[in-house]
Structure I
């Protein structure tokens, strides 16, 4: 392979600054932090599903504070309207003109907190912005910022007062991750860290928007061979052909595996993707993009083990 023009060391230094900063608040969860950093580099949105109190909101706030960016938080509730997200047009009687008042979606990092507590109509207000980086209100289109990331949090669906996210919206999230309970040592460190003050109060900006844009462009230089692309297609096809799956992953799943594979390779100090890079990112990419058969969902199945086993059965290039 010819010598790469990638500046991997510069990319890794920026990644390390973000990782170190986020680790001050999210203790004992290095994989979760890595996936969040990869998502923003890959220009993808994140869905975090977990029980209350595991640090979902703190993770989003820490990321926003670590970057030179505008941050907004939308606390979703059952009585919210779509205009509460996108903004509203109003008639200014002073200058007798129709003006647009921007909603909280007009920020670099948007925390959509407890998104599944809002009705599907309000949830869908995020769709256009997440996919096309623009919002259309009353027939007028308004552009969103160049660096734009939605971090949505939700409690498990069987919690009272929650609504299932539409499949079309789920597919627009690059990854879905779980933070989970900390282990005993990490939980002890959390108590020590918050003895006097919350660590988030010491978080400062460590990276600029320009550095984010640099990483987003640089990651595209990681080489993905024809064999790896065929491997990605094989994994996605496996979700479409499995008898226990009613609806398989869409082409967005292929694109997500492709881009996250590039990012994982770069984080491993390589300018080319190998099959293990794709395997390592497969579960958070696939899990929310498939719908299981009703008969399969009725049983107490461990979905993560099922997906990993399915991926393991796909022919590996050079294997």
Structure II
């Protein structure tokens, strides 16, 4: 990189904010060429990327989950691999394996699809729990251990997983440890009639993702992720995040509250949202905006609460109403 230094960022200046804003706008514009009418979801997906976090996109079939994942990956000039998750997919199909080379008489490691910058795990809940668990180390520690040998993954590494609701046939619910490793869970939902008409007409000749080109380099992305970590979070806002997560562990409607990883994820996401909004500091409103996508999938509601429509959203909004940014 010529104009920007990835290392040794001490404080964010106006030039950093302006440059970051231009890069983020390029990325967002590229993705929104493909994903119509879902600006908020696209924004959250970019927040997760800036925060160096993984994304779980959960929704019914046909609403564009896979397309969103591919649009993000194609917009950044990096290595992209896809895992089509099926019940017969093995852990070695994910991480890679050692193969005997007859010419040399030695075993050589053949890397799996996770050795890429962007990994799409399509319909992840159709893979068996054994195969799902192959992603645990990758997602948390950015490394793979095979046959007692540990190998690092790329600096820019993101898993974008899609899944259909677990009540559909032929699926395996993700365990809590797996879900907790995703920074956000996003839902696309249906388009309006006007949006769906525009989408249909826009794809009459070809899908727009076919002509999508990279707008950011890996160096751009690394700089943005490093800059995100230097967004200032004062003690009051940090305290607010932790108290919000702690409140989820004491709520009468919640069986298991958010983990400490949830507190850290909320902070990282709030830093990324601040950078996207052109600020070098986090405000409490960003925490409130991110509470549902960052914390929702980390909670398990009690049986009497979980079957009501919109129950999870109601519980989180209730937490937000009871926990104030300034402690009483």
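Throughout, read-outs are computed from the coordinates displayed, never taken from laboratory work. Since we're looking at a predicted model, the values are computed, not measured. Cβ atoms are built from the backbone, for glycine too; each structure is taken alone.
See the values below:
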read-out	value
Given 14.1 for mean count of other Cβ atoms within 10 Å over residues 12-19, calculated: source structure among I, II	II
Among I, II, structure where distance in nm of label points 7 Å out along Cα→Cβ at positions 100 and 292 as derived comes to 4.2	I
FRET efficiency 1/(1 + (r/R0)^6) of positions 116 and 140 (r between Cβ atoms, R0 = 25 Å, to 0.05) derived as 0.90 - corresponding label from I, II	II
Label whose coordinates, when Cα extents along the principal axes in Å is calculated, return 72, 53, 49 (choices I, II)	II
